[in-house]
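Taken together, the values in this text are just the output of simple stated rules run on the coordinates, not laboratory data. Predicted model only: the values in this text are computed from it and were never measured. Cβ atoms are built from the backbone, for glycine too; each structure is taken alone.
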Structure 1
Amino acid sequence: MGRLKFGYFTLSDNSIGYGARRRDPSELIREVIDQAILAESLGYHSAWLPEHHFGLFGVLPTPAQALTYVAARTSRLRLAAATVVLPCNQPLRVAEEWALLDVLSDGRAIFSAGRGYDEREYTGFEIPFAESRTRFDEELLIVRKAWTERDWTFPDGQHHKITRPITVVPRPVQQPHPPVYVACFSEPTMRMAAEQGFNIIFAPFAASMVFGSLANAVGTFKEMAAAAGHPDARAMCSYFTCIADTPEARLAAQERLLYYLTNFIPAVPQDPEKTPPHIRYFVDIAERVKHMRPQDLGERSIVTGTVEEVIQQFEKVEAAGIEEVICYFNFGLLPHAETLEQMERVSREVMPHFAAAREAAALA
């Protein structure tokens, strides 16, 4: 206990459903970058920036590029995507971009990849959404191969056939490669990550739906990883986060989250007849959100309440086996100034509790 780290996280949500309330995308990106840079001086361990395309939900399309700017303005902050939608990218290009970020940040890159969930983004890039599972599994292996091998080939892929020996430069600073996290909503993704020795990042709401609880999800993953010969595999999670000093403020945070989730639904599959089996769970998530009230959004979805309650909830997250939690503050159009205030309060009033416990554990 007492070893929980904290990161900054956003999806730069600006859903079409926000209507007249939608933000100017360029202004929102600038604010997100400012928040990520500030995270270092506030003691956060990492910053996680998204990949979303065409302004349908989020507004930041190229996390490696944005994080390179953040890298130049920071010195300790770990720099991660949340997450690279790998099937919508060329995998060799991805390997080059993240190796370069690792070089320019002096070894601070964290690579996180997922399949995504928005068919509209796949359509824009002319990638068949039904192939997301097989493309992702194959392309993640290609990225790792590009970082760890020289003069390599990949002749027998289903989607990519690299027959002429190739070497990607630059080489990443971190050896054998930057930490790799797989964004996980399903058992097949978890199994692939565990067997390949990758780390994992959970969305607690989805983890609870699919695995019963966040603790069950983490435990299952670590058992699978250990059985596959990877006992050091790590698990982390994201959490909507809002310190709320009064019951009214708590309800306002829950209402803002339901507003966010309601406007997130158009990004995910909702028709069970047309949804591939490997992402059918999104249909269930969408149905559940449609029938929710703000009060229904509890510890499986959001960390909120008084400082004491927030600390207690994060202690439960840590007890579930999570080593780092990345906090989503600006969901549902929270203004920049209020986002900064929330970041500062978590830094000042919550994080010292875990830092003190961490120091005590180190001395024990």
Structure 2
Amino acid sequence: MSAPSADKAMAFLPMAKKVPTEAGEFQLPSIDQPFVQGTVATSVGPVPQVRTELTRQDVHGHYLVRWNIGRDHFTVEPGLYAVGRPDAYSSVLVGANYKMSFDLLRQALTCRDCWLLILDTKGINVWCAAGKGTFGTEEMIDRIKASRLDAVVNHHQLIVPQLGAPGLAAHEVKKYSGFRITYGPISLKDLPEFLDNGLQATPVMRKKTFPLRERIVLVPVEFMQGLKQGIPLMLFFFLMAGLAGKGSFTEAALVHGLPPALAVLIGIISGTVLTPLFLPRLPGRAFSFKGAIAGFSLFVLLFTAAGPLTHGYSYLEQVSWLLLTLAVSSWLGMAFTGASTFTSLNGVKKEMLRAMPLQFCSLVAGIICWGIALRMS
């Protein structure tokens, strides 16, 4: 099929975007990457060979990105890599160019010979990238052609993480690249057994759970992202209270700016820490509602304990604090919809359409109530 007729045919396919005209431009990853220990000779050139053991630097990088430090730059070059000494008959496993995902994949393949086809997911893990479209059909076809994979191996089979399935149209990949997709296990710990069993997955390998341990892992990065969003709002309250309040700037900022800033902080803690920790036990199905319940509970607990300190503040001002906490905790709690097994993509979209107007109204109402109370003080 000629290029123009292929593009015309693709226009009728249910793809997010058409395969670009430059798709398949030959490219192999550079060997100047810290995890590369050599090359494997192939008919298309030297393919970088990667280590399977993680270094202290790798582990340190994992720790930093867990706290959202350098997260946007924690990537590897996409393309074809070798593990061990693979040949034309070795398996081809597909992964994402988020370095933590890449590191865990190569670590799971210790003492094995295989190829890794790493897609350009813009530094996003497989599961999230499948939902965002970067781990998708177009990128898969492009990367297969760019790596000249059909000239490297004598088979036409790709092993793809099961969590990447939502982003792929397997029949389109096969039609336009010739490679068929076999879905691997959900967890990397099951990958060796899957490979040893002739690419057969047990029912347990197909089941995704969301235990407490996995939810705790998400807390640091979500908390740091919550702080990044919340700190400007907290500074806003300090600044406005200092400028509009009675007395000196410092005194007014502390008296009238500190409580709403604490309310925002309570919302951040509720939405990013309490919501994932107590997720199965919080009432309701919507994550926005679960986040709001967590925020309300922590607000009542802390402000009840600090009852004597709230004397002198008007009822309107205290209501504003609660509205701020609910808005922030509900918003941040909703972020976990994309990291859990509790909902679907359509469910996420419906929840956001319903919750975001309420969250916005709660935030605006909280700021207005606080401003009125400040003027009346």
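Summary table below
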read-out: If helix-only ellipticity at 222 nm (-39500 (n - 2.57) for each DSSP H run of 4 or more, over all residues; to 500) is computed and equals -13500, the structure in 1, 2; value: 1
read-out: Test item: distance in nm of label points 7 Å out along Cα→Cβ at positions 43 and 171 calculated as 3.0, pick one of 1, 2; value: 2
read-out: Entry that produces 32, 22, 19 once Cα extents along the principal axes in Å, for residues 299-354 alone is calculated, selected from 1, 2; value: 1
read-out: Given 22.5 for mean projected area of the Cα convex hull in nm², calculated: source structure among 1, 2; value: 2
read-out: When FRET efficiency 1/(1 + (r/R0)^6) of positions 27 and 331 (r between Cβ atoms, R0 = 41 Å, to 0.05) is computed for each of 1, 2, the largest belongs to; value: 1
read-out: Comparison of 1, 2 by distance in nm of label points 7 Å out along Cα→Cβ at positions 91 and 195 - largest value held by; value: 1
read-out: Per relative contact order in percent (Cα under 8 Å, 6 or more apart), the highest-valued of structures 1, 2; value: 1
read-out: Given 5.7 for mean projected area of the Cα convex hull in nm², for residues 59-138 alone, calculated: source structure among 1, 2; value: 2
